[in-house]
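Scrolling down, you'll hit the structures one after another.
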Structure P
């Protein structure tokens with residue numbers, strides 16, 4: 001069997017390891033914690049993050065990044081955005097020259113405003129990079145419930161390699177050449193999911209959630225196309241599809257976090273209670289910065305940024321959104337021309 005490393009043993013990393021196991025792959029599942037690795041080896045499951053999901057016989061937990069990465073033909077990064085740089089730095093000495101780097105994380109780095117593929121490229125400029133994204137709850141994937149996602153890369157052969165690696169009867173994988181759109185859609189939907197949870201926590205109904213999701217998708221499309229994405233991507237799996245599943249399910253940690261905030265919990269209390277990274281919070285900060293930089297109107301994102309980082313009252317944020325100046329709906333959907341962004345080294349990459 002070919003060896004694949006899954007870097008990150010949270011619920012999503014464990015579920016993807018299970019898909020690879022079902023596809024007859026030898027999988028090394030990396031965790032930072034020796035204790036966690038030993039627990040998974042002993043119990044043959046991941047009780048901390050995906051309780052009840054058995055680890056197949058071809059899944060080998062390890063806390064050694066050298067053991068996980070050395071000799072691996074495919075490396076799947078499933079860690080929070082804030083951990084990407086540290087993990088890439090640690091992996092770099094052990095990467096095989098032709099290893100395909102795949103990330104299944106969703107976020108934008110605050111400050112630099114880099115997408116995850118761009119961060120990875122800084123540490124592995126000679127490797128092909130791909131992204132796996134779309135509507136996919138870990139809890140359903142390991143149960144082999146029907147799931148459909150998208151693989152994207154600047155190089156179609158890389159996207160097709162990801163498709164071949166993961167696709168089976170329960171886990172269908174499409175390809176999409178629009179790496180910018182796939183990454184932006186996957187990252188920014190987490191912001192809207194927090195808002196969706198807040199509407200539920202405030203006691204609002206389906207009308208409010210539908211409005212938030214629709215106008216949220218308009219925001220995602222506006223900034224995504226401004227960055228050079230294909231607008232059609234946002235009506236696909238990594239846009240509308242991921243938005244629907246994340247904004248409507250209790251499986252979504254971003255939705256759960258927003259729900260708690262809507263009920264009156266502080267942001268600090270939510271993060272403590274969740275016990276897992278709520279990626280949408282950090283992405284909200286990055287997106288608000290990026291919207292200001294590119295002069296793109298993102299009122300939902302801005303109000304959520306005020307709630308999460310400047311302690312604005314949630315009800316006041318809702319009132320601010322509802323009381324905005326009159327607009328035509330089509331005006332909010334205008335996509336505009338792509339921005340003139342800093343040179344992206346990935347644009348010039350040749351393997």
Structure Q
């Protein structure tokens with residue numbers, strides 16, 4: 001056997017002195033084989049480092065693969081990294097392997113990834129839906145018994161299980177907290193337009209908290225940003241208003257990084273900040289960042305547990321599982337409106 005070639009079933013058969021069919025029967029446990037032959041085959045497999053081609057086998061016999069397909073929008077976002085880790089930890093106990101790909105929040109790329117996972121015959125498909133994606137093409141697979149789980153956001157065109165956070169209630173709690181510190185000029189920095197479920201829900205929470213406090217909605221305080229640099233620019237524009245905000249709410253962790261960077265650059269340390277989603281090293285900032293924290297680990301565990309339940313035969317109606325958020329007070333959101341007005 002060539003030094004740089006992967007060992008094959010035929011290589012194992014030659015090593016033992018039996019047919020490839022006999023080796024296949026031993027490895028797949030789908031036919032008679034003596035204890036001696038089984039021991040010889042397994043010894044040869046270990047010696048040669050042979051790895052069965054599970055994908056090819058499953059396509060041949062018509063069964064599912066021992067993998068789970070996970071589609072997320074951004075591999076670099078720590079939030080989705082934590083979600084993926086929790087899914088992997090949960091399914092590993094069942095002998096399943098996690099495969100993951102990034103859609104970059106592009107519906108065409110998401111479709112291409114899901115098609116590849118389906119071609120592999122994954123046992124479970126978990127998808128963080130992209131903006132504008134239509135998931136009706138997954139109906140035949142869902143009807144055939146494939147567990148399909150939407151994570152973080154509901155999908156479109158397919159009735160199936162969804163695992164989401166309390167986005168609206170969490171944002172409402174964050175804004176209400178700022179109001180309690182005396183703020184009435186509260187800016188919102190987020191990704192607009194509101195085609196995405198999480199964006200709509202968080203802005204709805206912002207609006208409902210203002211309404212509850214009898215604070216009129218000022219559209220000039222709602223700023224659009226798509227990335228950290230955009231959030232820095234949007235923050236600078238809000239601070240340049242004739243009547244600037246005394247507090248800012250970040251629509252997600254990326255927006256928070258932009259807000260914090262601009263406040264540091266402009267030396268506006270007394271503007272209060274609350275962010276939706278926690279941020280790495282949030283406690284090391286000055287002041288430490290107050291956040292409405294999601295629980296990415298629980299989102300991942302809930303998605304995996306729901307999928308495994310479906311895999312085990314649960315045929316109940318599709319359901320939405322909501323994972324609570326919590327307000328973590330660290331300092332930036334506790335700065336009173338009077339401090340910002342004096343600077």
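Every number in this text was worked out from the coordinates using simple rules, so none of it is lab data. Keep in mind that this is a model prediction, so the values were computed, not measured. Cβ atoms are built from the backbone, for glycine too; each structure is taken alone.
So here's what we get for this one:
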item: Comparison of P, Q - label where Cα Rg over 2.2 N^0.38 Å is highest; result: Q
item: Computed 0.10 for FRET efficiency 1/(1 + (r/R0)^6) of positions 119 and 183 (r between Cβ atoms, R0 = 35 Å, to 0.05) - originating structure among P, Q; result: Q
item: Per FRET efficiency 1/(1 + (r/R0)^6) of positions 279 and 311 (r between Cβ atoms, R0 = 30 Å, to 0.05), the highest-valued of structures P, Q; result: P
